[in-house]
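Given below, in the form of structure tokens, are the structures.
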Structure P
Amino acid sequence: MSPEETKTRTKQMLKALNSADWENQLHEFSPSPEAHNESTSEMKPFREAFPDYHFSVSDEDMVAESDRVVFWGTVTGTHTQKFPVGELAGVEATGRKLTWYEVHYVKYEDGKMVEHLLMVDGVSRLQQLGVLPMPE
């Protein structure tokens, strides 16, 4: 894939991720049914806790080289359910609309996502939920 094709594919993937039908739409980006099931089962509790999850990224914040892309974006979502795992485990639903940043690295093979690394601004998210104190 060319860098521009990689960026276009990533924008398609993000559009699918932001859709109400995200589980079915992301199938197109998975290299196998097993990979799709694994990734959606990992994301499902998060999407249930933040049902209006939305990731946005600008073209300037997306860098691609052949079949790899790194992008930085903003996530918004309203915390409506208790989250069962990870750093948010046990945090009761707050009803708060949160905004945080994420950085992603993705590698594609034949248009399918075969590697994904994620860095999340977890401290800011925990502060907005009231789990950690806000800086003074």
Structure Q
Amino acid sequence: MNTRFGRATWSLLVPDGWHARHDKECATLVADDEIGALQLSAAFKDSDVLAADLREFAAEHLDAGATAKPTQAGEFVGFELAFNRKDRYWRQWYLRNHRQMLFVTYTCGLEFRGVEDAAVQDILATLAASGEHVA
């Protein structure tokens, strides 16, 4: 049975076979086989977060040539980057909903690239901008 997990300002469904925990800086989701880790952190502005704000936050990667792919994750919109760094495969989402920005990362060893992509997409599709009834 899926469990709603998150914070007061965002939540998502954690599917069977995955577990979630609140860390000091972020929230972390890991599948039982521990192939990779999905992490989420939130930031807020006094006004609505704009696409330009997301691009500024991702400037290091965009300036280095990363290609931003527009995306929607549940009630959030923004863009996604994917790249390899050393022996790791990385996906990063820069998402916004009104005054809230979510920075989401997924990482795993290069040998596992793509293995959990569908599961991660399914999890992010459940993102809500409200954290009512979260674990």
Among the shown structures P, Q, from which was the value 115 of volume of the Cα convex hull per residue in Å³, for residues 8-55 alone calculated?
Q
Structure from which 0.6 was derived, distance in nm of label points 7 Å out along Cα→Cβ at positions 88 and 120, options P, Q:
P
Out of P, Q, which one gives -3500 for helix-only ellipticity at 222 nm (-39500 (n - 2.57) for each DSSP H run of 4 or more, over all residues; to 500) as computed from the coordinates?
Q
Of the structures labelled P, Q, one was used to calculate distance in nm of label points 7 Å out along Cα→Cβ at positions 40 and 72, giving 3.3. Name it.
P
For relative contact order in percent (Cα under 8 Å, 6 or more apart), which of the structures P, Q scores highest?
Q
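Every number here is computed from the coordinates shown, using simple stated rules; none is lab data. Predicted model, so just to flag it, every value in this text is computed and none were measured. Cβ atoms are built from the backbone, for glycine too; each structure is taken alone.
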